[in-house]
Structure I
Amino acid sequence: MAQTILSALECPDFEVSILIVDDARIQELNRDYLQRDKSTNVISFSMLEGEREPLHPQLLGDVVISADTAARDASEADIPFEHELFFLLLHGILHLLGYDHERGTAEDAERMEVKEQELFALIKRDCLQAV
């Protein structure tokens, strides 16, 4: 699924590390690295941000997803768990590519939401029909 997302974003040769954890672990990461002492659904750690030279220009970074939160959110929205999981992966990858709905402007948030909707529709059509 990550390869499908990266190809749709015209980044087929880029690399992403994906870690699926529970709420306790994502809360630790959120607290230790982002100073937010709470669980969350997805966190992205970019290897391209910052002042240092990238280790490898095609290594985007890490996407960490809480399976616990994804399962709860999927249940509340009455959608398959896999759909929520892959949406969070898409969301995390967009963050790695510079999309930002939190620190940017309202236009930045809208740009990210539009891109999410566009790509998730593609994913649902091409990859999630049987899921």
Structure II
Amino acid sequence: MKVNGAPLKQGMLPGLLGYRLRLAQQAVFRDFSASVAEISPGRFGILLLIDANPGVTQSRLAQAVSLERSTMVGVLHALQGSGLVERRRGTDRRTNGLWLTPRGHALMARLKRRIQAHERRVASRLSAAEREQLLGLLGKLTG
């Protein structure tokens, strides 16, 4: 960081996990946005979960991504309105399951290839072992 050409003293910031995680997240999201302009990382994650868990309920999905159920309703309405997701009656008739539509499957097939290239770019400074180690360490922070 520079102010008027001189480096800005960062104090304890470089040693704070939250600060470093936020900088990393910003870098990853910038590349994601450049790679996949048509959908946000959060909505892509939701579509990935529905793709991997056809028929998942809205409440289980909200819990998996740590969203309030009311927030999830709006997200799912938008995805349904875009023709990417459909709701179907669940097995117990009190719940609806979520499935990708044919359009949703086609979008995911295209995006998965671009996401793989994005992942390679953002991890390009890491060896395969470092990438796995980072994923493991991040899992410890979130799990």
Structure III
Amino acid sequence: MDKEQHVSWSEIDSLIGQLSNLILKSKNKFSSITTLSRGGLVPSRLLADHLGIEKIRVDEKIIPSNSLVVDDIFDSGKTFDKIISKSEDSSKLLFATLFARRGKKFPSQLIYGKETDNDGYVVFPWEKIEFKTSTK
């Protein structure tokens, strides 16, 4: 396994800006953001501010077709598969992540800010304590 990749708040700000532009270019109109309760909360909040979206849905059983899905990283694809199965209309799904794991095959519904530098764990600023605890 490669060395972990630490991400700064400055890089997060830059990636959120890039993602916002990509989302706006997609011409999709979203009334909400749907996310998972761990990795996607912070990026969802930041994107909501950039995009003027007021409602953030967390851990929903059914994902409305007019909701943007946000997570921190597209890694193995398992989260994406779960999201697709919960989507009202997967043809309208847009899945936005800050990072996408290099070397993986990406679904057409995925937009991301950057590919990972290596295969190591990506450590986001909001999970530094979790990362330190898990490596002891």
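From I, II, III, which structure was FRET efficiency 1/(1 + (r/R0)^6) of positions 15 and 111 (r between Cβ atoms, R0 = 25 Å, to 0.05) = 1.00 calculated on? Could the numbers behind the result be given before it?
Working: I: 0.55; II: 0.10; III: 1.00.
Label of the originating structure: III.
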For -10000 (helix-only ellipticity at 222 nm (-39500 (n - 2.57) for each DSSP H run of 4 or more, over all residues; to 500), calculated) the corresponding structure among I, II, III: III
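When relative contact order in percent (Cα under 8 Å, 6 or more apart) is calculated, the result is 31; to which of the structures I, II, III does this value belong? Please list the in-between numbers first.
Working: I: 24; II: 21; III: 31.
Derived from III, not from the others.
Bear in mind that the values in this text are calculations on the coordinates, not laboratory data. Fair warning: this is a prediction, and the values are worked out from it, not measured in the lab. Cβ atoms are built from the backbone, for glycine too; each structure is taken alone.
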